[in-house]
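S.K.: Read through the structures below before going on.
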Structure I
């Protein structure tokens with residue numbers, strides 16, 4: 001896998017840069033470099049009209065002739081190879097790499113060590129877009145879209161905050177408090193005043209808000225449901241909370257792509273629980289929430305699925321209430337709903353299941369408290385959480401309660417994630433089939449006639465594994481067949 005590029009905003013004011021090539025592509029690169037204030041030397045046998053005019057005006061220095069490695073003996077912070085001749089550009093790249101210079105070979109990402117991105121500018125605010133040199137059309141399309149969304153007021157906001165930076169830091173020396181103050185100013189009316197080009201009114205508003213703002217931050221905790229793993233299933237409220245967080249206490253199974261959407265500067269602390277291996281005790285999680293909130297930080301307690309479905313969210317709210325910590329809850333898509341949907345299994349179906357039960361199979365104590373006769377009834381769907389380690393027991397007790405051995409099941413492993421697997425079969429073979437396919441945690445067990453729909457309604461990831469169970473006849477089918 002190719003390593004990710006590190007985005008950089010380089011200060012090139014009055015710093016030398018070498019561009020090899022004299023055509024239109026080189027001219028576009030030179031234009032961007034001159035805009036950044038660089039001192040540009042262009043090496044080429046001949047120059048196109050734009051570059052020739054720049055050389056005549058003394059805006060650039062022209063090195064006449066074909067490329068020579070000696071051109072790099074003169075200092076250059078960056079090198080751009082844009083001759084249009086692959087062999088020449090590769091020679092430039094080799095010479096630049098030998099001297100530890102950053103080099104872009106236009107149209108040749110493998111030979112490049114940096115890329116000049118597409119840029120959206122709103123005053124001092126810059127947004128750089130790069131496809132790593134592989135698909136510039138995608139970056140151009142995205143730039144057009146962003147250009148239509150971002151008006152001039154964003155540059156005005158940056159300039160206004162910069163003018164009052166010292167006063168804001170003096171009033172709010174604590175970083176979380178300062179960030180909250182600035183975030184609050186991004187709400188109306190400040191952006192609206194700048195859109196209306198009422199700069200004086202905007203500055204008066206900011207000064208008034210600064211004079212009356214409290215310097216001591218008040219901490220809080222937000223319980224956020226992260227869903228089963230696909231970051232596309234996060235709610236807008238979850239994204240907002242994650243991007244306002246100072247501290248994120250996250251479960252072990254919260255996916256990397258979900259965590260990557262959180263505010264970059266937020267402190268991330270794993271507080272996961274595991275049936276085997278290292279676990280964080282619930283009392284320790286309570287203590288962490290309390291300590292960070294009392295220190296004035298905004299804490300996000302990030303949980304897989306939904307906080308109130310086998311997530312101990314109720315216990316955590318009770319603790320926060322008892323300690324007078326402000327809190328709120330952002331629901332998430334629970335595993336039963338998401339895993340069933342991504343496996344093509346409707347949890348309810350007019351012909352096969354009129355109800356659904358969510359059941360935890362985390363430990364033997366919880367299994368001993370269940371009404372197995374009720375769970376064994378037909379025409380309902382069972383969704384067992386955390387049951388991979390108890391499949392033998394689940395199979396035994398459901399059969400003993402009267403559920404038919406031919407009842408369909410589906411085990412959804414890593415539901416909604418790229419590595420999702422779905423294993424199907426019949427209840428009488430549940431434990432054996434799971435061992436055969438080495439099903440591991442996290443996995444959700446869906447039991448009921450609707451699970452037999454997985455092969456025909458499959459749409460995400462690899463097709464289901466195992467023998468497809470037969471789907472029971474719809475009510476009335478027998479009557480219709482007899483009438484025929």
Structure II
């Protein structure tokens with residue numbers, strides 16, 4: 001490999017090296033002070049993001065990965081998500097006395113898999129990247145090692161994730177049997193039922209990762225049971241990396257396969273998009289558990305992103321579709337991390353002996369929050385408005401871009417369903433805002449103020465949501481440039 005090849009892989013190298021450093025430092029630690037670990041993980045995340053921003057455009061030896069504007073944008077998004085998750089996790093771990101180097105090491109390893117997934121142009125390399133990412137997140141979901149919820153969440157995620165990986169790998173084998181290659185660029189050499197079956201299995205495996213209906217059943221249980229900082233990291237990073245692979249692979253398959261196969265792929269994606277938007281929003285409506293509500297919300301947002309990917313498959317809207325997906329990933333990442341950060345800040349280390357012991361994330365925890373914690377309430381309102389697509393927030397610009405791309409691709413039905421389900425989703429998002437500003441405050445409960453790193457993460461996320469909504473042109477320009485490179 002040349003120097004330019006190594007420079008293109010520098011973000012992945014930095015993340016892996018940072019993880020190994022944290023693991024070794026934990027082994028040789030002679031005191032109980034671990035404050036440096038979160039700081040080191042944060043610096044590595046920033047360094048990896050900067051390395052991705054200046055990475056050269058390069059096709060790596062063998063053609064299995066490529067460094068371009070698209071991969072750089074995705075890596076910057078997942079590194080930003082990692083940085084915010086580290087700040088969020090620091091306060092959560094410190095309050096419970098379980099801060100250890102392996103937590104940050106697993107987060108860095110997982111992000112290295114996400115970064116490699118954003119660069120992958122080969123099914124086998126994509127499978128390896130998925131496993132690096134997934135194994136780290138499985139372990140993070142069970143990190144506290146105490147309580148039934150984390151263990152159950154990790155076990156469900158591991159079992160269902162293993163099925164998804166098996167489908168992806170078996171589908172890759174069938175694609176190789178039909179085409180003689182696993183490179184995205186060479187998939188068009190084959191055809192027939194064998195290729196169609198292989199692509200269907202690969203798509204099913206990816207649909208599990210992005211939590212698209214009907215492959216979504218694991219999402220609410222895992223999102224609820226995993227530690228909330230891990231849920232935030234999972235919701236932002238895993239979705240961004242998986243959609244990056246889906247978008248790159250779908251465009252290559254549409255360009256390389258026959259017209260009939262491309263149309264079939266588009267039809268399947270359209271069906272998944274409609275089911276995800278409708279089912280995700282309908283199931284979120286009755287939820288009083290805010291974590292489960294955000295889990296079903298993530299299913300709905302997977303549907304909106306699928307609309308953008310499908311629009312990119314049409315030649316007239318290819319660039320607008322990809323740029324809309326990239327902007328949506330950036331907007332959703334900061335928004336969902338911010339929302340889960342507020343949920344984390346409201347979690348009590350010692351639950352109260354009431355309904356909170358059974359459901360610490362009940363909507364009643366947000367009642368009257370504007371009176372007791374006005375800063376947290378204001379930040380949560382911003383995140384809820386963004387998820388609902390209310391201007392002038394990042395979520396509004398992201399949804400508008402996706403629906404505009406769908407109209408350009410003449411996918412009018414998807415655009416209409418997207419708008420209608422967004423209106424439906426506004427109900428349960430605004431219900432949280434109503435509870436915070438109009439609900440009665442909880443009597444006799446002492447406020448547990450958020451640690452400084454957690455407060456910084458919430459503030460940064462809120463500022464990013466507002467900035468992307470008021471002045472989206474800078475990020476939108478980068479997204480368009482990345483789409484052009486792809």
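Bear in mind that the values in this text are calculations on the coordinates, not laboratory data. Keep in mind it's a predicted model, so treat the numbers as computed, not measured. Cβ atoms are built from the backbone, for glycine too; each structure is taken alone.
S.K.: Kindly point out which one of I, II the value 1.55 was derived from, the read-out being Cα Rg over 2.2 N^0.38 Å, for residues 383-454 alone.
M.R.: Working: I: 1.01; II: 1.55.
Derived from II, not from the others.
S.K.: Match the computed value 60, 42, 24 of Cα extents along the principal axes in Å, for residues 143-342 alone to one of the structures I, II, and report its label.
M.R.: On the way: I: 60, 42, 24; II: 51, 33, 24.
Of the structures listed, the value fits I.
S.K.: Taking 6.4 as the value of distance in nm of label points 7 Å out along Cα→Cβ at positions 87 and 247 derived from one of the structures shown (I, II), identify that structure. Show your work: numbers first, answer last.
M.R.: Working: I: 6.4; II: 2.4.
The structure behind it is I.
S.K.: Hey, another quick one. -25500 is what came out when helix-only ellipticity at 222 nm (-39500 (n - 2.57) for each DSSP H run of 4 or more, over all residues; to 500) was calculated for one structure; which of I, II is it? All intermediate terms of the calculation are to be shown ahead of the outcome.
M.R.: On the way: I: -10500; II: -25500.
Computed on structure II.
S.K.: Given a value of 2.4 for distance in nm of label points 7 Å out along Cα→Cβ at positions 55 and 327, point me to the structure among I, II it was derived from. Could the numbers behind the result be given before it?
M.R.: Numbers: I: 7.1; II: 2.4.
Answer for the origin of the read-out: II.
S.K.: Have a look at I, II and say which one yields 9 for relative contact order in percent (Cα under 8 Å, 6 or more apart), as calculated. All intermediate terms of the calculation are to be shown ahead of the outcome.
M.R.: Details: I: 9; II: 16.
Structure of origin is I.
S.K.: Same structure again: Assign the value 2.8, calculated as distance in nm of label points 7 Å out along Cα→Cβ at positions 119 and 263, to the correct structure from I, II.
M.R.: Numbers: I: 2.8; II: 3.9.
Label of the originating structure: I.
S.K.: One of I, II was used to compute log10 I(q)/I(0) by the Debye sum over Cα atoms at q = 0.06, 0.08 Å⁻¹, and the result was -0.46, -0.74. Which label is that? If you can, show how the numbers build up before the last one.
M.R.: Details: I: -0.46, -0.74; II: -0.24, -0.43.
Going label by label, the one that fits is I.
S.K.: Match the computed value 16.1 of mean count of other Cβ atoms within 10 Å over residues 231-238 to one of the structures I, II, and report its label.
M.R.: Values: I: 16.1; II: 27.8.
Source structure: I.
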